[in-house]
1. Can you tell which of P, Q, R yields -16500 when helix-only ellipticity at 222 nm (-39500 (n - 2.57) for each DSSP H run of 4 or more, over all residues; to 500) is derived from it?
2. If you rank structures P, Q, R by Cα Rg over 2.2 N^0.38 Å, which sits at the top with the largest value?
3. Given that relative contact order in percent (Cα under 8 Å, 6 or more apart), derived from a single structure, equals 22, which label among P, Q, R identifies that structure?
Structure P
């Protein structure tokens, strides 16, 4: 197995808990955890990270964990397949992240993140760009559609 599953958050209340499978190399931000708790109540978040082979592996782990919600940060083709597999048993949520800054200066990016550390994160790209993203909300995936037109 080329990925790991780790419990990264458990609501302090011990009421009925909704299990969330967080599929990303980055753990959830505090603002994301709070948004999930507002909508779902008591939650337990398990993070699946590493080399994810396919959407079927995500669905299988969700079943093993008895997860009702999956938050994938994956290629669109895998998200599309996951939405097919999850039709009735899982809710797929996408984190809406707004790109608020792009720079080549990592210190500047860290400064911008430090202004709102509970809702901001950064990503460094191979070309040296650093982007700062801010969490806005979760959106429920309804369908993935490919639309084309004659060329």
Structure Q
């Protein structure tokens, strides 16, 4: 069964501030590469580059811009990347209103709903909750 990966999983792979989450994210992504069952929404790649190249307080970014670009390119090589269209964006608008989600979360959910992907792997949704036909799973839930 295919699953959609949210941005936070991609970012945690490079975030040494959270070593347990980093290990879970790395293992999850490696398994997804091996099985071919993970999908990455176009939005998550954009957000990934922005997140890992942004300064966190006075600390350096998680990745230099050149490395972030290389990692983004690797995502295209390692995973099936899904792209938005008008029906998907309209679905996101309805999802934001129906489930009272923040816009970017609704947009990520809409990718899964639109493309018929039954699992959304993210820490930004209520764990094990069904949103339409999509079940949100937090891979970090047991770390709390």
Structure R
């Protein structure tokens, strides 16, 4: 019983850290950037990625071995919608991650970093798309856990 409670706890904490890191990226990524922001963005993104992996891992562990069991989830279209939303969210995060790492490598000492406006707009768009997915995941999870769909 304590294992199930701890797994749920780590799942929720991972979700909160993921959302907080995404919010931080969204707020901080505003070109032109200072060297300090360019250096910190990959660190925030690392926390974002690690927390996301923990959230997905603990989520699948809960679905497979606890809660209602895999037989309940594997037949739920809402479960697969949730998985699709999370997968889309993850795919949308790939280009910003690559961009943050590249920018951090070219940081001038104490200066501003100039990013081409079209690229900055694209990265902001990808971050915004991730932000828009966030509220749908818990809604689908709640509906799913209440045996809708």
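1. Numbers: P: -8500; Q: -16500; R: -26500.
Considering all the candidates, the number was obtained from Q.
2. On the way: P: 1.12; Q: 1.01; R: 1.20.
With respect to Cα Rg over 2.2 N^0.38 Å, the highest-scoring structure among P, Q, R is R.
3. Traced to structure P.
Read the figures in this text as sums done on the coordinates, not as results from a lab. Note that the coordinates shown come from a computational prediction; the quantities given were computed from them, not determined experimentally.
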